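There are structures below to look over.
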Structure 1
Amino acid sequence: MHQRLTFQTALLLTLPPLLWAGNAVVGRLVHTLVPPVTLNFIRWALAFAILLPLAGWVLKRNSGLWSHWRRFALLGLLGVGLYNALQYMALQTSTPINVTLVGASLPMCMLAVGGLFFGATVTRRQVLGALLSLAGVLLVLSRGEWQQLLGLRLVLGDIFMLLATLSWAFYSWQLSQPKDPPAIRADWAAFLLAQITFGLLWSGAMTAAEWGLGAAPIQWGWPLAAALAYVAIGPAILAYRCWGAGLQRVGPNVAGGFINLTPLFATVLSAAFLGEWPHLYHGLAFVLIVGGIVVSSKR
């Protein structure tokens with residue numbers, strides 16, 4: 001039984017969109033320095049090294065990880081192997097506005113996946129909340145001018161982002177299912193390390209395929225090192241920790257609404273880097289997005 005949305009849980013679910021917004025910006029900044037699938041592999045390899053001293057016990061034979069290997073292999077594929085690799089691939093060819101717009105479909109995708117595959121009850125209030133939040137996202141992406149949305153065209157990168165969004169929806173619903181060994185479930189670092197262990201196998205295989213197809217060489221340097229440190233600690237460890245904790249409290253349908261904060265945060269971060277001040281439509285979009293979260297989370 002999921003809990004009501006509290007202020008503490010709302011904070012837990014707000015931090016991941018902020019960190020993931022930075023992840024999209026960083027991924028775009030370094031897209032000429034490192035191949036996208038390789039970036040994903042290095043990111044999770046660093047996260048694995050950071051978590052190993054905290055939860056290395058989960059790799060022992062009697063931890064429960066290996067007896068539930070199918071469960072963690074699936075979580076590792078959806079959340080570690082596929083989602084961010086597809087997002088980084090999308091940023092190679094698609095514009096930021098297109099990628100963010102496709103990613104903003106997650107709450108509706110979450111409702112659809114839950115209703116079709118997990119027997120979840122989808123209420124009119126949740127659909128209304130998802131539509132309100134999506135309207136806020138569209139307001140940000142159009143910069144207050146709806147005509148800009150008419151000029152959007154899907155490219156290969158947008159297809160990659162659509163697949164990434166679908167992968168994350170299935171990951172979130174799988175995450176909400178209480179099928180894990182209690183000892184691992186109770187230790188956030190062990191739970192994440194268990195997913196990364198299998199996720200690295202998937203990501204490693206994808207990286208080998210990328211290099212086999214002729215990936216561009218990595219341009220090592222301090223800019224790439226700083227980017228790797230950020231994506232390994234922030235969007236990987238901290239964001240996944242907060243997302244998992246918040247999702248287990250309120251469920252995927254309510255948590256999904258918070259994803260729509262990502263493009264709003266991305267706009268603010270871009271404005272900060274470019275020295276531009278927020279406009280009135282940013283405030284209106286914030287009201288719509290938060291309003292959608294409140295509407296969908298009410299019982």
Structure 2
Amino acid sequence: MSMAQPVCLWPVGAELGEGPLWHAASDAVYFVDIRGRQIHRCAADGARRQSWSAPGRPGFIVPAADGRGGFIVGLDDGLHRFNPESGAFSLLRPVEADQPGNRFNDGFVAADGSLWFGSMDVGEAAPTGSLYRLHPGGVLTTVDSGYIITNGPAMSPDGTTLYHTDTLGKQIYAFDLLPDGTATRKRPFIASAAPGHPDGMAVDADGNIWVAMFRGERIDRYNPAGELSGTIAFPVSNITKLAFGGPDLRTVFVTTAWKGLSDAERAREPLAGALFTFRTDTPGLPQHTFSLQDIA
């Protein structure tokens with residue numbers, strides 16, 4: 001694996017940094033701090049930094065195809081539109097309103113315009129989390145359930161395989177995807193080795209699966225057969241997710257967290273919660289958008 005070592009792009013100090021997103025239209029990377037209830041944005045070189053307070057815990061942020069540069073954010077009570085120009089949030093669709101002990105944790109938009117996202121138990125103890133797909137056209141489907149902490153989800157370049165993570169179970173599952181987006185044939189794909197727990201992930205243009213390891217101080221890369229093909233070490237314990245970006249999609253942006261660290265550990269890891277970056281020889285996949293007209 002030919003690449004530079006990770007460097008700190010922004011020592012933002014996120015308690016639970018998550019969900020990096022490369023937004024080519026604004027030449028910027030967005031990410032969230034779930035526990036800090038913040039959305040952050042900066043340029044690829046770390047300049048043009050800006051932060052917004054969210055009215056809840058933002059689990060993920062994805063771009064909306066509304067012609068106005070808006071985003072969809074998963075907050076405690078459902079899916080919200082976020083306008084970075086005004087900083088305003090507006091509820092688009094309630095989800096899991098009957099489960100106040102849950103929150104959203106990770107999401108992405110597939111090439112067909114569908115939004116995939118997961119929920120989890122805030123207390124990280126009960127298997128109340130589910131994986132959802134919001135279809136183009138607005139139909140919401142529960143794809144799988146019974147998770148304490150959902151993570152991932154990600155998809156192969158040809159759109160035929162879905163990957164989804166059971167973080168506490170230290171297991172990444174694969175599903176076959178039918179042409180209509182139905183997920184079938186759930187099966188164990190990667191059983192992550194200690195130390196650490198698999199968190200967010202991303203797939204590159206060659207189909208490799210890159211997995212952030214919470215409490216593992218690293219990102220692991222697996223080939224499409226599920227074999228470990230490389231590891232990238234970090235100077236902090238909690239690696240949460242990565243995204244490919246920049247003009248050539250070869251710049252990787254990585255979120256981290258100081259959640260769960262003791263005072264002594266935080267003193268040893270002054271960059272815990274920072275946004276990191278590194279370059280890689282394999283490009284990622286382009287970011288897709290979700291149509292707001294399909295969400296109501």
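Here, each number is a calculation from the coordinates, and none is a lab measurement. All values reported here derive from a predicted model rather than from experimental measurement. Cβ atoms are built from the backbone, for glycine too; each structure is taken alone.
Taking mean count of other Cβ atoms within 10 Å over residues 217-224 as the criterion, the top structure among 1, 2 is 2, with the largest value.
For FRET efficiency 1/(1 + (r/R0)^6) of positions 137 and 257 (r between Cβ atoms, R0 = 30 Å, to 0.05), the highest value in the series 1, 2 is held by structure 1. Work out which structure the value -500 belongs to, where helix-only ellipticity at 222 nm (-39500 (n - 2.57) for each DSSP H run of 4 or more, over all residues; to 500) was derived from one of 1, 2. Value -500 for helix-only ellipticity at 222 nm (-39500 (n - 2.57) for each DSSP H run of 4 or more, over all residues; to 500) corresponds to 2 out of 1, 2. Among the shown structures 1, 2, from which was the value 18.6 of Kirkwood radius over Cα pairs in Å calculated? Working through the options, I get structure 2. For relative contact order in percent (Cα under 8 Å, 6 or more apart), the calculated result is 19, so let me know which of 1, 2 that is. Derived from the structure labelled 2.
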